[in-house]
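Undergrad: I've put the structures underneath this note.
Bear in mind these aren't lab numbers, they're just calculated from the coordinates by the rules spelled out. Computed from a predicted structure; not experimentally measured. Cβ atoms are built from the backbone, for glycine too; each structure is taken alone.
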Structure P
Amino acid sequence: MPSLPFGVARLDSILEGGAPPGNVVLLAGESGAGAREFCYTSAAMNALASADPELFDLYYGDLSADAALPESVHYVSFTADTDAITREMGYAMADEIVDAAVDEIAFRDLSPEFFQLSPVPRDWYEDETASIADLGDRGEYEEVLTAFGDYLSAHAEGSLVCIDSVTDLVSMVAGDTEWSDVAMVMKGLKKAAYDWGGLILVLVNTDSITDREFGTLMDAAGGTLQFTWESGGSQRARTMFVREFRGVLSRLEAENIVRFETEIHEGGFDISDVRKIR
């Protein structure tokens, strides 16, 4: 079965196309170390392939013979709307990429469900264009985990889905929501993803969760890409390594690849150097 491209050209080339279909992959790391930019780039580049093939060829290049594009691209956020995410994407890559790709990305803003039982004022997260009639017809929002699951069940098959971010769900643990609920949803997602045959990328900020919680999330994923800052003298560098990934890690180990140095440029997240065991 063809791989699904991450949308990061050099990484996809090294992996002979990208990720095996049917996987949940954690993009886990320290704040600003590149996990979010990786997620933005994956969504934008996979969407750009359909939206503007010429621009895709300019910034990404040729798709591997062993890769097939996802049927659709979805971006699910618990706390941000489409405009906010699009603006953030513009900080990570050229405007022409974002402008062309955004119409091919289906955004699902779950902030109404996420914030509904919180003290956050409703007008902070409610769509200003919604009419009173719309609000009345909709009634109470679904519980956020239910709404999240329903959306994936309807759209994840054969697709690239970016989830921003599971750390928000962890921070929500209190009251009627338990950590066990979040962990169970993630374990269920791993099983469902295998049947859906797409690729699900899940952002995780490791600064905001415990080692135990991170371990549980890793256990509920097929792969984990970890992003860190490294310091040397007065310089800091972003790095990425594959912490765990069945079907992928073995390829890197065969090449003695241990870590990637990364960068952010007009084409988004990219690999700038490959470190090997000497």
Structure Q
Amino acid sequence: MTLLYLLGVAEIDLLGVTLTYGNSNLEVVKKMTQEFCQKLNLSFDYYARKQAQFLVDQVNRYPGEISLLATGALTNLAQAQTMDPTFFSKVKEIVLMGGVLKPLKVNQTSVNELNFSSDACATEKVLLSQANLTIMNGHMTAQAFFSKSDLANFLTKINKIHSVDSSWVKLILENWIKWNKVHFDFAGFCNWDMTTAVYLEHPELFSAENYYLAPKQPELKQGKINIVEHSAHLVKMPDQLMNIIEFNRLAIDRMSKGIAKGERSNQ
């Protein structure tokens, strides 16, 4: 969904996608990315190997112009810094999805942090890198609720795109809603990752809090971010999603436009 959003924003040039792991291993991620592109007839560059090299090449080609969205383990970003120690200084901004400040509950159900804890060492390197960071943590992103009604509106819109296999999208997202019903007892899901893409286009939809990160982050194996009153590591970390109705309107509009790219390539 986040990739569809990015593809649907005319002002964003998606240079490439580096595949990483989180709730699946890299081979599963690669297989699903291939299926995603085939089913929707989409074309974008993605990398299951040499991810760090791709990142280094891009920031050196476009210094100060690249925005990175990171919605999984941060291993590839840490590897990019190892390859090029000046990597983070050449990045315009990095928007991360992950981390918690306290135990996270979704509809009264405890949730384990997944992204930052997947590679705690890499996460610490990124957090303390002095890059221009925005952290979309689990507490805020849990507010990005995409309901069964929102899904119905989305499917109605993409059903008008005749050459697209909307049945595949419908199956994937309806199964995701069923899973969330079992685990969290609500009819919808938290659209965690898409907060990064929406923030990139419309930061005004989020509150504007800043936090200082502790110079050591010993609890990242549990995904917990340690903050202090003052340090050299100031980051943006919004507390609130200000307008969920507008958020989901944008999500549906941009995803539909992203899917429409597959139709145009068929013509």
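Undergrad: I have -0.53, -0.66, -1.06 for log10 I(q)/I(0) by the Debye sum over Cα atoms at q = 0.15, 0.17, 0.27 Å⁻¹, for residues 113-160 alone, calculated from one of the structures P, Q. Which structure is it?
TA: On the way: P: -0.53, -0.66, -1.06; Q: -0.63, -0.69, -1.03.
Of the options listed, only P reproduces it.
Undergrad: If distance in nm of label points 7 Å out along Cα→Cβ at positions 105 and 193 is calculated from each of P, Q, which structure is the one that comes out at 1.9?
TA: Only structure P yields this read-out.
Undergrad: Now, a different point. helix-only ellipticity at 222 nm (-39500 (n - 2.57) for each DSSP H run of 4 or more, over all residues; to 500) was computed and gave -11500; which structure, P, Q, did it come from?
TA: Numbers: P: -11500; Q: -13500.
That value comes from structure P.
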